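Got some structures for you, see below.
Rule-based calculations on the coordinates, nothing more; no lab input. Since we're looking at a predicted model, the values are computed, not measured. Cβ atoms are built from the backbone, for glycine too; each structure is taken alone.
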Structure P
Amino acid sequence: MVMDRRSFLACGCAVLATPAIAQGTAWADVADAARSLDQCRAILVRHSGLTVLSEVFRGPNINRPVPIKSVSKTFVAALTGAALDRKELPSLDATVGQTAPRLIPRDADPRVADITIKNLITMQAGLERTSGTNYGPWVNSRDWVADALSRPFVAEPGSRMLYSTGSFHVLGAILSEVSGQSLLDLARQRLGDPLGFEIPAWTRDPQGRYLGGNEMALTLEAMARFGEMYRRNGRYLGAQVLSADWVERSMQRRTRSAFSGLNYGYGWFLGQGAGVNYALARGYGGQIICVAPDVALTAVITSDPTRPARSGGHFGDLQRLIARQILPLAQQQMG
């Protein structure tokens, strides 16, 4: 029997509506540890393709899309890979001036035209950040792309990581320019459709461009499927969603975060726990997709999106949960 997209999604929702899963005492212990963190709302763990843990502790039910905050950046990074796969972008060395010159404001520093796609996706553009204390004034500006590109250079492009949602918003705008489609349409066609999940519309800037790098909302299942696709070298249910080459390149160190100390690839933070390498998509408040291909693991965690999650606080607690319990257990159960 051929199942159409609507039937497939309905079937997926029915599966998600089943009671919480925690297979085995060890995974139940992981659930207990996550539940003890008062900011943590839900966890879903897939090991070797099987759901071994799925539980909501507090907050919205498991079928409801929840804010993923800056995990959105990892989705924009994936769409960058999709644009490269389709030759819409010639390479990561292509510049803003070459790919989307009309986005550059007239009063911008002439060097802005030479910022590369690679500079943007690694947040090494060198421009003053739009995140942190600068975020509010940035999103209250009349043109978010122009504002981000008009900021002064505080570092040489490519020299160091300056965490900035503005870099990813510019990147998202470039993806729209080279494809002729909105970021929402790209996300739905190139990620949501092949992975079998819905992507609700999210925040747009004053020019109508969807925010690149924040404010997307997804279900835990959608996040898990995205993570599983990366874990499987870009494949999902037999379809090659992203090229294996892009996935491999994404999870190689390109720079380092001055805040967390973690290395950073193309949209993924990179760490190690229990001798196992892992990649993290990370969002404000403690939203996480963790992928560890060597132990066949994808773990998704959502948390209260209104409270900060710093490395010395909730995010540190989540890192320890991953490094000290989840990864060792997955490693133990391999083979």
Structure Q
Amino acid sequence: MDKVVIIGGGSWGTALANLLIDNQKQVLIYDNDVSTVNEINNKHTNSSKLKNINLPKSLKATNDLQLALLFSDLIILAVPTGVVRIVLKAINKVLKQPKTFCNVSKGLEIGSHKRVSEIVSDEIESSFINSYITLSGPSHAEEVVQRKITSVVAASNDIEYAKFIQSIFSNNYFRVYTSIDLIGVELSGSLKNIFAIASGIVDGLGYGINTKAALITRGLIEMKRIAMNLGALEKTLDGLVGIGDLIVTCTTTLSRNYSAGVLIGKGLDLSQTLLEINMVVEGVKTCKSAYNLARSLNVETPIIDAVYNILYNDSIPKDEIFALMNRELRDE
């Protein structure tokens, strides 16, 4: 596969485009924002998404969806989960032949609680789907574009397609493992963003590393309760896409979810926070989906509940932490 089309010119889509060009691929980015397309084509930058980064001159962009879909049989979906259904509807209208879909975003759809693989099945005619793969793990665009060593997981129900994505993306700074646990990889990549918001909140409030360690550990337990209830494998949650992604997202300002949490912990409300971040914070919508999903599964998720109350019920962060610390004592 020498040609790859990436749907979405955000920071992650752009970073992966840069990586694929390092891997001697021809890459075309589709984005509906004309200014982004023009900047990539003419200035070879995407400054609103990746600051101080020069992109390869061979990287091209377009806002013509039909042209983009004709470019390659491999479609990388790099759009926020909140708009992926809309994008897929548009793709389905202009598809002429089967494609392989690889999703690289993380999140659950509000209302349906569906993973991206399920949304793809809903919106793309089955005759147009060769296979579906998700690529996920502890990976910030800002570090990948700087070629800092990163390891992630490609997951598919068909291991041969997971290996195909592994071969496309792997190089000496980006290592891809494979998995057939699609449910576990998609859910863990989505749920960890909620705990990143929680981690930012406790830092914004001025708590310490003891608090962070407890939050990450107990957050993993809640991730396992939901994911394993839906068929995920425990080893997946104990690996790169689970504990690995949880650690990296909960501990760095490179994470929009963590950064949003810090602002909330310092006293900003949700609308002020999102305005300040000025990019998609996936954990906000995922929290609503996960909260309702946990209720439907009858599983206990006190940290998710606390974040939900802060985001959607105007609860005071310190009050939620007090409530968490005064829950009934129990065995670990």
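For structures P, Q, which has the highest computed value of relative contact order in percent (Cα under 8 Å, 6 or more apart)?
P
Next question, about the same structure. For FRET efficiency 1/(1 + (r/R0)^6) of positions 99 and 203 (r between Cβ atoms, R0 = 41 Å, to 0.05), which of P, Q scores largest?
Between P, Q, the highest calculated value is found for P.
Here helix-only ellipticity at 222 nm (-39500 (n - 2.57) for each DSSP H run of 4 or more, over all residues; to 500) was calculated and came to -15500; which of the structures P, Q was it taken from?
Considering all the candidates, the number was obtained from Q.
Still on this structure: On mean count of other Cβ atoms within 10 Å over residues 107-114, which of the structures labelled P, Q is highest?
Structure Q comes out on top.
Distance in nm of label points 7 Å out along Cα→Cβ at positions 67 and 83 computed as 1.9: which structure among P, Q?
That value comes from structure Q.
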